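The structures considered in this document are given below.
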Structure 1
Amino acid sequence: MDTEGKTNYLNESLETYINRASSKTPVPGGGSIVACVAALSSALISMVLNYTLGKEKYVAYEKELKQIFDENDEVIKKLSGYIERDSIIYQEIRRYTSSKDYITAEKYLKESAELHLDICRTSLKIIEFATSLVEKGNRALISDTGIAASLAVSVFIGAKINVLVNLKFIKEDVDFVKSIVDEIRTMEKEVIRKGNEVCSRVIKQLEGNNG
């Protein structure tokens, strides 16, 4: 199946996207898939909120949760756009590298690194949303809250890998590389700590219900 150069992922079926990802073509690759998982993690946050907002039991948290809902809605839109944007950037990197236009290729390498750095930042935001929902979200969907957080941790690691593979080929701008590496190192500690806290709280509650 010839899929290279075509990036209509959001308008195609999930089956088509999976087939594209499994085929012998460079796109969609790991970067697009990380963005897709990030969007799904964010989507789970919205699902929990949709089952929470408007319920009398959680009315005390309505204002705070509505704010999270609105913010997360923008997160989903952004991450969904990254699913395709990653593939477009990657094809530009290949094109300019092949033509030995390394200056333009480096421009796209930087864009790719910044895109995945933003996914790293966004994964932390999703985990923070999940932290609120463990306490204030619909208890019937606590497992979905935990899964959103666990996916966000995995997304951070995947996005970090994508950042590093791009930085590897950026030779001239040492300050650009260092600033991104430093930010990721600092962020990673927070992602792991907060993500593990959410998952531990969810698992503890579920084990208590089953005990």
Structure 2
Amino acid sequence: MNFQTLKQHYVDGLLETKAFLVKSIDEEPFTLRSGKQSYLFLDHSRVASSPTAYKAFIDIMIYLVQQAYAEKEFILCNVDSKISAQMVGSVAYLLNKPQIIFKSKKLTAIEKGTQRQMTGDENWDMPVAILDDVMTGGDGTAKNVADLVTENFPNIKDIQLFVGFIRNIKESTYKTHHVLTRDELIAIVWGQLSSAQKQAVDKERSMG
């Protein structure tokens, strides 16, 4: 299947599982992982509750990664988010690829063992694809993980980021690939939003 067909299946899955949440102007906004507030929230854990929707999500992520690397071998890596580790595990299994396992400082502080934030072969020199479900735009959570990869694996020089949904397309330290933008998804659901939800969306857009 081509990109547009895979993308449509992904969008269908988002809508089917009601993963895209839009609050009204008179409601308290969501607090995002970055600490910012937003009237919009995309919950990919809802997507994972549907085998069909989750498959569509993984299929489009595989397409993005394979388009970027073609026939090259590459390594997959997760970030500290709700569903990134599941995404990476699924893609690694289907494509038979190695993984760098990233763990947050909070997790490594309480676990028994090496307390290493990153697990993998320190001699690896292949490109690394970091997968996440959502990105605000610009540098953020994934960038911090990419920096850790460069520190822990000095022979790795090519690190790229792959996300399903990006709020704003902004310049970032690492090359970033995405499937769907905030404005694309808003356009798809616009006719289904209430007047109060549209006001919230307009307010958010005016803030960038």
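Taken together, the values in this text are just the output of simple stated rules run on the coordinates, not laboratory data. Keep in mind that this is a model prediction, so the values were computed, not measured. Cβ atoms are built from the backbone, for glycine too; each structure is taken alone.
Comparing mean count of other Cβ atoms within 10 Å over residues 150-157 across structures 1, 2, the highest value is found for 1. In this comparison of 1, 2, the computed figure 21.5 for mean count of other Cβ atoms within 10 Å over residues 54-61 is attributed to 2. 18.9, 63 is what came out when Rg and Dmax of the Cα atoms in Å was calculated for one structure; which of 1, 2 is it? Traced to structure 1. For the set 1, 2, ranking by relative contact order in percent (Cα under 8 Å, 6 or more apart) places 1 highest. Given a computed value of -28000 for helix-only ellipticity at 222 nm (-39500 (n - 2.57) for each DSSP H run of 4 or more, over all residues; to 500), which structure among 1, 2 does it belong to? Among 1, 2, the structure yielding -28000 for helix-only ellipticity at 222 nm (-39500 (n - 2.57) for each DSSP H run of 4 or more, over all residues; to 500) is 1. Taking distance in nm of label points 7 Å out along Cα→Cβ at positions 46 and 134 as the measure, the highest value among 1, 2 is held by 1.
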